[in-house]
Structure 1
Amino acid sequence: MKIYIAGKITGDKNYKTKFKRAEKLLRSLGHSVMNPAWIAPSDDFTWTDYMQISGMMQARCNAVYFLKGWKESEGARLEFKRCHQLNQTVFFEDSAFSLEELKRSPQSLKNKKTR
């Protein structure tokens, strides 16, 4: 399954570590990952620019994995709304159910919701 990682970036000095940890977990379970923390920060780009770029990343995925604290982020809340518009499966880092679901065969999840 292709999974986008969503969570708080702006104002979180440790965001790269948190996103990388989630990416490592998802890859270890056999999933492909889109991680917005890969985008190098630059003062030449606005928050809106980054949201447009990450929106394109999210749109290419079947699911979104929300990190703990995602509700504290305006961007992640927008990504949550976008999930419903894109009919994406939603997983939460702080949910045991989500982890068990993610451990299922990536192939069986891949067919769950695809575009």
Structure 2
Amino acid sequence: MVSNVAKRKPKARPLAKRAKAPSVGQSAIAGLREGLAHLRGEQVAGLVVRKPVDVAAVRKGTGLSQDKFAAEFGLAVAAVRAWEQNLRTPDLAAQTLLRVIESYPDAVRRAVRAA
């Protein structure tokens, strides 16, 4: 038996209005304002400022030469030299490793040997 009742289509819901995205100029101005606030020493939401790592101090704290430091912690000697001479800046991963070496050098040694 076939039903004579037509199936109804559900009513379409109206689309919600989207917030208008800021223009490139508005974004640039907002960024400049945040930068000025940071320079004045104000807290800026979402801004993370990391202190630079003193690579030479970290290495000297281990008592190792550049060559031995690089070999012991799995780093390139050229990178260690460039970091210490401020020719290059360690990337975020290297900075994190250097901070861990500074605090827990023996743990890093064990981890590098186990790898």
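All of the numbers you see were taken from the coordinates with simple rules; none came from a lab. Not measured: the values here are computed from a predicted model. Cβ atoms are built from the backbone, for glycine too; each structure is taken alone.
Quick notes on this structure:
- If distance in nm of label points 7 Å out along Cα→Cβ at positions 35 and 75 is computed and equals 3.0, the structure in 1, 2: 2
- Rg/Rh (Cα atoms, Kirkwood Rh) - highest-scoring structure of 1, 2: 2
- Origin of the derived value 35 (relative contact order in percent (Cα under 8 Å, 6 or more apart); candidates 1, 2): 1
- helix-only ellipticity at 222 nm (-39500 (n - 2.57) for each DSSP H run of 4 or more, over all residues; to 500) derived as -14000 - corresponding label from 1, 2: 1
- Structure with the greatest value (metric distance in nm of label points 7 Å out along Cα→Cβ at positions 11 and 43, set 1, 2): 2
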